[in-house]
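Below, each structure is written out as structure tokens.
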Structure I
């Protein structure tokens, strides 16, 4: 809370900070090169190697090493999807079309590039658009404090609360993210010129196949993923014997639990904590947009590829929310510059280890702490809303 108490929004030079961020933005786009793409390929190959080694040993015996390697391969596909779908490699000279946002995981390529519980187009709408341009607002579909209100207000034992959070963590792609992203996509589409009534997926209708959205969740998300990952893949090992097949299935299930908790631990705390801001208003202009991204985001420890890779480059969350369509390498380059600009303009730049941030995330979810509310917009700048960067 000390960070929040020390922030005076009226004293921040919104205009000057925006000018320098946009100058940095222009410079970094001009510096894009083929090496940025080669770095992406290197990360992809590491992930493929993890998957190969994991499955090459998974048939021998159920074990955490094989499961961890399979999980790391899955997490690498998430890493690729996140940065490519944002358009991070669209402007890189010489990048093949399949690594651009218009091709990666689109259509049939979903089954090659990012075959997860989640529909790629639903992810792109929920995350790239709704979350990034409503960060920390009530319209932010990833606002953890709002989602956790029932648990926060429950007066039961704290031990039970943390058990619920653990169970959520090991299942959250299935139990939360797949239906949440689908709800966001269909609700967003329903606001268009051809408005139609959408009944969101919730606990009460999770198995109601009369609802078209529920049918889409089961037949486009759950069943394809389940059949391929937990039926087809184990059956490929049947020539090695029935026992080998069952060992692969067990290791694949363990890998899924690891993947879920790993991503939960990294993604959840990015915008959650008692020292982060929650906004009761939508920004009016690009100056306010840039400042809100810093106030509502937190970085983890940064540095080399070996620090960044396990954290899926989400440890550069402040830089990513300021300029979301950059290659991973560029976040490493601009991080010290963004930190220096925040210091220069008295804008707090929060960076802690992922473990400290995860503890603060859990405290908010359990109701032990509360995020800082910003009740109204700062009416001091006049740049039109249409100039907010994309």
Structure II
């Protein structure tokens, strides 16, 4: 059967010719054929020149996400090749290794599999599906992952917000293999117990792996504060790095229990104090200038552009409070995972927070996601994570 075609408006193809993977709704001139939601479609420019193929999502402001630049079938063999390519890239980056068995295998557009993220934790893999095109091809994807990884358990996660938008049923389940609720993995020789079906994202925030390691190198002898600590990744890295003491704060009792379990499993129980508290309330009552290293890694404050002003104010206040808790000469590690807050805006927010706190800061390092989070060049929409390392005067 002929593959339906999406024809772009004149002048709208340039980003796509240069590797951008998304087609926005206002760039579409017409649709030749009658694609159903989730179908494979071909993309052509205004003059009919072939650009690539991707999955059709009429309910989204991004009706096409490209998965190939070739006129090829997108079938079981295609998914097997994509998984092989993704695995080869991570092997070249040294993942997995004897010290790290938690890593990202597939990073959606970065591996030409838009709407699919796969994180590996030891002998398990977690597939997060966010588009109908991928949801309709679960069987082929899972077959490819099983064949390439040989994982004992394959979990599937489909966040309800994405599933509702795309028009498929959300899932949180063991899709293949041995049923279990938690899996064991290593991150830089730190032992982790991950709960894919009940934790955040795929169970851990793998994107911060390299930043956690960097925090560990700055922690020797420091009094450390880790706010929004979740399962204690930054706290564990700091404790293993020689911190004098670590205070880990999270509003979730479940997270606090996991931090304590991780601290005990890694032999640093005496160094980490886990506290169940709201981040803002804790910081508002914290002893001023009491910490030598402060990490704030909050959840996404701006889920949509309409939330940007409220998010800006929240980030400013949070950074101001964190700086008030920082001693002279301290290091502040401040993060934003809000895609709608770009890097320049985030730096201005940190500067405004410093003004509120009556402190001066100097940025000495900028970071993003770990290296296994591959992205096409120029795909700024995928550059969601911003991390600033600041020296606090």
Structure III
């Protein structure tokens, strides 16, 4: 079955997918959104319940629709999931979303268009927006003797709360945001043995409320200041961190090195380590039948290991085209020479910000830029840029068409 009359396919209905759909609808470009689950923003409804946004609601909302005033400054994942569904309803985007559709293959055709094969239909379109984000392809490393371990191993993606681990000896591997959230949450349970938090690299922790206000409140103030003063204020706020973590027992980056691990998480881990609920230990080297061996040679008995070891790009699960250029996170690099008609990007976003994948014309990435005011804020910018580029591409293709 081949479906026609559509010029753009958006893969994913999370933040990036909804932002892309909003701007495509605004531009009157025929499109569909393919979503493998049966709900909008499924990832936000499947992560651990205690998860809160790293960024404030002031910069995490979608176009033209602030988050509810009664939501906290740092909303929970569940609150954000409700917001995404409200946005989809308010802008009548559900009519464009095909739920329960799994993309099997994405490949270019000889004529330069894109063929998307799903488990229910085949689409051939001029352009594709990959809006599958960063948190839908868990990465779990394979370590020596892992199959000999008799306990439970799971990824943080599958962690749904502390209750299944009550009374167990638990190790959390990874000191990124998920690991820093999960370890204290399990450790604070009554009669819980201390949770081991395996940290291979050093960690930096920043307060949620530097100088008594959220970081984004300072950013809003900086936007109203002269540019030089605003940049200085933002730099000062970004430099505020919890100090002397080594004295507590939390490993920090070596001198002269920086780390993006954890970032803005508050002092929950500090309090958990001080109280003995969490013990920071070196990296995980290998497994034993009833425990683990760490990089320093120490052996620990554990019954469960939670791998907070990050994610890999979902795009590679179905893309059949070779990707010659990738960035440090493993995502395809974008073509920075591509035509970008919009000239009003905020100063905190790179001026040369094309979303078209390098050497793969007609394929665009939305939802992968983390710097500046945060990933969710940047989804709007990336979607707007991608749709501007697609609009220019379609105009060019139509002008070249024999029937034009």
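For relative contact order in percent (Cα under 8 Å, 6 or more apart), the highest value in the series I, II, III is held by structure I. Taking distance in nm of label points 7 Å out along Cα→Cβ at positions 69 and 277 as the criterion, the largest value within structures I, II, III is that of II.
Only the coordinates and a few stated rules stand behind these numbers; no lab work does. Please read all numbers here as calculations on a predicted model, not as lab measurements. Cβ atoms are built from the backbone, for glycine too; each structure is taken alone.
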